[in-house]
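Heads up, there are several structures right after this.
We did not get these values from a lab; they are worked out from the coordinates using the rules stated. Because the structure is predicted, anything quoted here is derived from the model rather than measured. Cβ atoms are built from the backbone, for glycine too; each structure is taken alone.
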Structure I
Amino acid sequence: KVHAFQCACPSGFEGSSCEINIDDCALAGPNACESYERCLDGVNNFTCACPIGYGGDRCSVEINECDANPCKNGANCTDGPGNYTCTCHLTVIDITSLIGPKGKFYSGYGGQNCDEDINECEVYTDPPICQSNGLCVNHDGGFQCFCPSSVGGSSFSFGALCESSIEYCDRREHQCRNGATCLNTLVGSECKCAPGYKGELCQIDIDECL
């Protein structure tokens, strides 16, 4: 007597003994994964191995990397296929009219994600970002120039980069009183008093009766 049997295969299998896993990728066709990557067969289903920057069941969804806010310190994020680009907000300081083509400096943050402080004091040394031998002090996101009190003996520097200078007398001419004349000196300035007056600013009227 011949005994026969037939297997009722679960979904995803075929063959006389249900030993064959059906290739679901082949059933789905060549565009199973939107042609982005190869199809990975499973049991009664398939998955797509998506390339970087794409997701979804069939890799048809482009991931917006900017949604994760990778760009810091107010930088602009531009999404691309599988990547992103940060455009850093930099402060441009231009004194080319004073010192020539090397007089353009950039201050703020750099790096791929605009999260790296630019040390302007170290980056800009030729010429130095602080003019007139000013002292450069870096801080997070910027810097500060401390200007020397004297440039060449008879003038002082000022401005954000110590890029300007002025004679001491031009600054304090109005302080010399009673017709006095301001004279530049090696250490600053002094007032030359008119007859009958004395004091640092010639502010004292000499009493000739004494």
Structure II
Amino acid sequence: MDLGASHAVNRVVVKHAGAGGENTAWNTRDFTVASSADGTTWTTRATVTGNTASTTTHDVTAPGTRYVRLAITAPTSTSDPAARIYELEVYASTGGGSGSITGVGGKCLDVDNAGTADGTKVQLWTCNGTAAQTWSRIGDTYRALGKCLDVDNGGTADGTKVQLWTCNGTGSQVWQPQADGSIRNPQSGKVLQATGAGTADGTQIQIGTYAGGAHQKWVVNGG
């Protein structure tokens, strides 16, 4: 299942044969639930064996999830080989969460030297779990260290730098995650990207016209 964008998934509900009015002996017996940020690398979030329930609820902690996979290893408790899934429901936090934002080269969106002054550089840096790399999704903004991810001077040109700035409710601080993995600033029509498609620690973050490059794709973890 493609969720269309990255989400902090916290619950998966599976409705089996009995939920659709069929024989409960046909409820899915053995299965796993897995999540992925990219559809390639998967993490198992729940493993179920010997199930007889018509509806199963799985509370998980799966930040940065775009894809959810249900893999069935034993479809029923009988010899019937058919799997019967009536619904697969995925739930996620709707805001207020926080976590890292991971980009090209597996590097994290980082506030330079954990600075809090207006205009502090936002860059790529090796992920280290510090507050300088912990971003909260509040409304349409991303916030770290009490300030907002901001396009310098409300610029719209390719290459305009992205920085930390006091939250002010302007369009330069509005960011919308897209189904293609990019994070778009609607005011400029541009997306968040690493300068020059760089992956080195300290690479400046800027805005640019979307072209599908890896340096323009992000995984938002927990926010």
Structure III
Amino acid sequence: MENIYSGTQLVLGSFYEILKNEEKAFQCYLKSAEWGNHMGQYNVGCCYQNGIGTIKDEEKAFQWYLKSAEGGNGNGQHNLGYCYENGMGTTKDEVKAFQWYLKSAEGGCLIGQFNLGSCYSDGRGTIKDEEKAFQWYLKSAEGGDSDAQFNLGCCYENGIGTIKDEGKAFQWYLKSAERGNFMGRYNLGCCYRNGIGTTKDEKKASHWYMKSAEGILGYM
């Protein structure tokens, strides 16, 4: 009965969020969370983090992400890692950030896999390991994460954690660019301009540079 009630409140919250009624969405998510729904707990954390339907409160966001993460929710585990990495609502702790990204990544969360790759790439919270970084970028990229696809392209272009392969670099930049990633679009433009992994084509280079610029302006 509890699972049915909490699940219903979660669905209602999503419905109200689509209708742009943020206060009712938050109230439904909160009811779901209080009844132990781990996705509801994650959503309440997001509401507190971003001030959606309630007053922004990073400490409460952290607490709800913690509940969600401890319950096994991959998104909650990722966001808890983000909190520890950036000192949001808690004391900054890169080792704990790495540990929660790892749990999230192992559970199949694409952004968790990407951030775990970044930890290995930069040596944040763990020993630097470019081969492991590459492997986690690959998992995330294959799942469709455009940032991971861009980073995977960089790995192949520069031989970071893998054998240098400009053809594969081009292919992953293309995938990233097609998903709207402005960095992927820029590097794809560079590939066409300089003939990296593909035939030189100034027209296509200009096209992707323009797309990248449009993405940056939209992001700002």
Structure responsible for 9.7, with distance in nm of label points 7 Å out along Cα→Cβ at positions 58 and 194 calculated and labels I, II, III on offer:
I
Given -0.58, -1.19 for log10 I(q)/I(0) by the Debye sum over Cα atoms at q = 0.17, 0.28 Å⁻¹, for residues 42-81 alone, calculated: source structure among I, II, III
II
Source structure (of I, II, III) for distance in nm of label points 7 Å out along Cα→Cβ at positions 34 and 122, computed value 3.8
III
Matching task: 60, 40, 30 is the computed value of Cα extents along the principal axes in Å. Pick the structure from I, II, III.
III
